[in-house]
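Coordinate-derived values only; no laboratory data. The structure presented is a predicted model; accordingly, all values stated were derived computationally and were not measured.
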Structure I
Amino acid sequence: MSNKQFSLIRNFVNTSSRARQCITCGSVATQEALFDVGNGMSIIERYCDLCIKNVNSAR
């Protein structure tokens, strides 16, 4: 399994009618964190404002 490298945080704009949840606590997601997993691929994970503060330091 490949390690993911933290890349960037950006605001999450939900264009869907369905609310997206923070992957950590389940609250409404307001931020996205991008992670480079190699071979030109990235993973996008969505977080609330509180949980996003721990993303860069934990990864």
Structure II
Amino acid sequence: MKMPRNRIIDVGVLLLVATALVWLGAELTRRIVWALPYAAGLGLLLLLVGVGQALFGARRQ
């Protein structure tokens, strides 16, 4: 038995899921906002280490 397709139900489910995901993202951002500067610093440090390794590796070859 095949379920009938109803575009209104599909749009409603899509809207409900999108709203829930936006709310979840806002909640997570509010809870971890204190960690964002540390994450940015760590990302910058990793970027500098990677560039240093690439330059050092290119010099050795």
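With helix-only ellipticity at 222 nm (-39500 (n - 2.57) for each DSSP H run of 4 or more, over all residues; to 500) coming out at -2000, pick the structure among I, II it was computed from. This value belongs to structure I.
Of the structures labelled I, II, one was used to calculate Rg/Rh (Cα atoms, Kirkwood Rh), giving 1.42. Name it. Checking each candidate, the match is II.
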